[in-house]
1. Name the one structure among 1, 2 that distance in nm of label points 7 Å out along Cα→Cβ at positions 39 and 191 of 4.3 was derived from.
2. Which structure, out of 1, 2, was percent of Cα pairs over 27 Å apart calculated from, if the result is 50?
3. Suppose you compute helix-only ellipticity at 222 nm (-39500 (n - 2.57) for each DSSP H run of 4 or more, over all residues; to 500) for every structure in 1, 2: which one lands on -500?
4. Using relative contact order in percent (Cα under 8 Å, 6 or more apart) for the comparison, can you identify which of 1, 2 gives the largest number?
5. Output the label of whichever structure in 1, 2 has the greatest value of mean count of other Cβ atoms within 10 Å over residues 15-22.
Structure 1
Amino acid sequence: MAPLKDIRVTDDADNHVDLSGYIITIRVGQGAEQKTFLVHSTVICPRARFFEKAMNGSWKEAEDKVVELKEDDPITFQRYQSLIYAGSAAFPDPEKDQSRVGYAVLNLQKALVRIYILADKLQDTKSKALVTETLLAVRRKSWKMVDGTSEDYAFSSSLIRIIYDDTPDSCPLRRMVVDDYAEVASGNWLARREHFPPEFIYDLAVRTLDRRTKAGGETVVNCDASKYLEKEPETV
């Protein structure tokens, strides 16, 4: 006999979605690429302090219930919206075309990092944590190749450039990619060093010199994700 499905959740459960609030109109992007999203205040305001402040201050946005995010990408925001409502977001399967797995994995990593950067802008610590754990899961996975072998994909120079271009110096994602290179990379990974941000090369040099990890110690591949998660800000 199949187990019964139970739809009940408690009010404070992670998967409980409160739809009782008013609707906020969010316009993302510019020109012909701009898209409009409708989001419940009771979903996004408790999650993202950017919206909590915008809707509760003496701002035009608080009166009109309309927020413009002209510099952001509609596809990224659509995935972010899915994440705050459903706890997940849809991405193409990198193994669908095994002749282009490496390219697909890189695109997946970039899409995740862009959600992280958006969540950082919106001051959404929980979404950043979820994306960080997903990036670690992708980094640790071995992807099937056409010839039946498998391969894992470290963080590429183009991905690292996105992280360093759009995150603050203290961003845990910077620390993650630096740790990964310090712990598992060989010198030839930096053969085309002009493709890496100079700040990354400096951070990597400092991390390598300071590294005191013993043989068999924690690395990005086997550490607990909490190492790279930010703490929720204390409420006043």
Structure 2
Amino acid sequence: MRPQLNLFYGNSTINIQYSDTYLTGRHNMLSAAWTYNLNPSGSDYLIGFAHTNLGHTGNPGPNFAVRNSTLVGLGGQWLVGNWSFVPEIEYQYLPRGSVTRASGDPRPMTTYYNIAAMTDITYQFNKNWSVNFQPQYVYQNNDKKDPNANIFGNWLQFGVGSSLGGYNTGAPGTFSAGTSMMGLQITPTWQQKNFFVRGTAAYTHVSGFAKGTGYGLTGNAADQVVGVLEVGFLIGQY
């Protein structure tokens, strides 16, 4: 059950929901979203969003920071001729006092936070061709004096505790606490009615990461390039 309250006033809409946002089995997350339409069609708008955990979910470990965090963010969309712009920025943090003696050990020695920003930019050449650009930046702070910084400060959690031969390796995962990441993704698309071909090239650079938590087989590389080619057929009328 996800009780939700919707409020409408002029160009503004507010949605408030109480739910199990991160699918933890506990309904203790209060979320809210505010939308303000900048034109009658609703194609241009501003949006604000936030959530906070009103209780406590789980013991310290992988994903603990995300499940017990507070998040605030801003975004929007603007259409200008053949261009569309969709910027977004969010700040997510785990308060130092989120773990108490009653809820378990270890406890964070500082307030850990994650800042993420991106802009989705699309240019439509004609009805068949378009190209999308997506620059992005992510930063997560660190406390070098905290031996458990990677439990509370690794927000991306890629590969944390990954298994090898059926055993949990306790791996710290890609990107440690204190890591920053910059990336750029470019996606050209060709579409003819329902049929489309889409290619994506993405480059990311990370810095400030602990040894073994970067890219590559050894986890010591700072750069990564990824390419994807998609061919598909959309259902519906186009």
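1. Details: 1: 4.3; 2: 1.9.
Of the options listed, only 1 reproduces it.
2. Working: 1: 44; 2: 50.
The read-out was computed on structure 2.
3. Working: 1: -13500; 2: -500.
Clearly, the read-out refers to 2.
4. Working: 1: 15; 2: 11.
Answer by largest value of relative contact order in percent (Cα under 8 Å, 6 or more apart): 1.
5. Working: 1: 10.4; 2: 16.1.
Greatest value across 1, 2: structure 2.
FYI, it's all coordinate maths here, none of it is from the lab. Bear in mind the structure is a predicted one, so any value in this text is a computation, not a measurement. Cβ atoms are built from the backbone, for glycine too; each structure is taken alone.
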